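> These notes open a run of structures that come right after.
Derivation of every value follows stated rules applied to the coordinates shown; laboratory data play no part. From a predicted model like this one, the values you see are computed outputs, not experimental measurements. Cβ atoms are built from the backbone, for glycine too; each structure is taken alone.
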Structure 1
Amino acid sequence: MRGKGREATLAAMDGFASEILARGGLRQSHLLPLASKGSACKRLALFIRWMARTDDVDPGGWSRVSPRDIIVPLDTHMFRISKGLGFVSRSSANGASALEATSGFAALRPDDPARYDFALTRFGIRTGMSVDELLAKFDFQEIT
């Protein structure tokens, strides 16, 4: 990636998807959306998280991408949580919402805003505690 910051990450995601689409003779694909078209690009953001972070969840391997520059992989579960935490003001899970969520988490961990992605999305996927129960249990407004 050239440059630094989340803008460089978005540009790299867009360039990667555009190149693959062009080589396949396609202008668009629901499997490989473009950030420039407003998509949250969850799959690409998740791949970048896997490669830029190194811990028990993410294998790492890339040293040229800083975890601080990762965009939070925004799916419906993370969107509901981010909205409930007051990090997202928008009504749909799009690219702008992904940037808002990332900024919200960056207020907690500027060095690694995607740090909590894996743990928090479990509340939307697994049974035992729902997102609403999670949000009701804690007063997250105190930390924002």
Structure 2
Amino acid sequence: MMPAHDVAKYFVSLVDEEAGDSISNLKLQKLLYYAQGVNLALHDEPMFPEPIEAWTHGPVVPAVYHSYKQHRGEPIPVERVDLTLYSAPVQEILTEVNEVFAQFSALKLRAMTHNEAPWTQTPRGGVISLDLMKEFFKTMVIPDDPPQAAAK
């Protein structure tokens, strides 16, 4: 497990400014939510220990939100990270989550999370249950190596 701030920095480091890409705090929060959910589904454990709360605009990791809130809706400046701090399995999940979800706008990601059980079943301001996230994401994620059928 690693701090949510390190996961956030990884996503920020993947932004390709030369291609015109950017990441706002709103978008970053949704990527953190999806990273946590995918990791729970694949490994039955959280990627980071900080709670995710159900805010008006979707899932938010408050500790990370407050670190980047000075940017408001503007792009977060890209910061490079030392990739050796991230294990290969963590990099694989974060890169995959980025490839699948970062293509969408922050508002599209917001709308997507507003239709998902972890957010819809949590009172606004409440902590989204890891068990609820795991249950939901297990229905959405297909592992690379499905269990082999039992021999007859």
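> When distance in nm of label points 7 Å out along Cα→Cβ at positions 13 and 61 is computed for each of 1, 2, which one produces 1.9?
1
> One of 1, 2 was used to calculate volume of the Cα convex hull per residue in Å³, for residues 45-124 alone, giving 130; which?
Structure 2 accounts for this read-out.
> Given that distance in nm of label points 7 Å out along Cα→Cβ at positions 21 and 85, derived from a single structure, equals 2.9, which label among 1, 2 identifies that structure?
1
> Out of 1, 2, choose the structure whose coordinates give distance in nm of label points 7 Å out along Cα→Cβ at positions 77 and 93 equal to 1.0 when calculated.
1
> Still on this model: Identify which of structures 1, 2 gives the largest calculated value of relative contact order in percent (Cα under 8 Å, 6 or more apart).
Between 1, 2, the highest calculated value is found for 2.
> Which of the displayed structures (1, 2) returns the greatest value of mean count of other Cβ atoms within 10 Å over residues 69-76 on calculation?
Top value of mean count of other Cβ atoms within 10 Å over residues 69-76 goes to structure 1.
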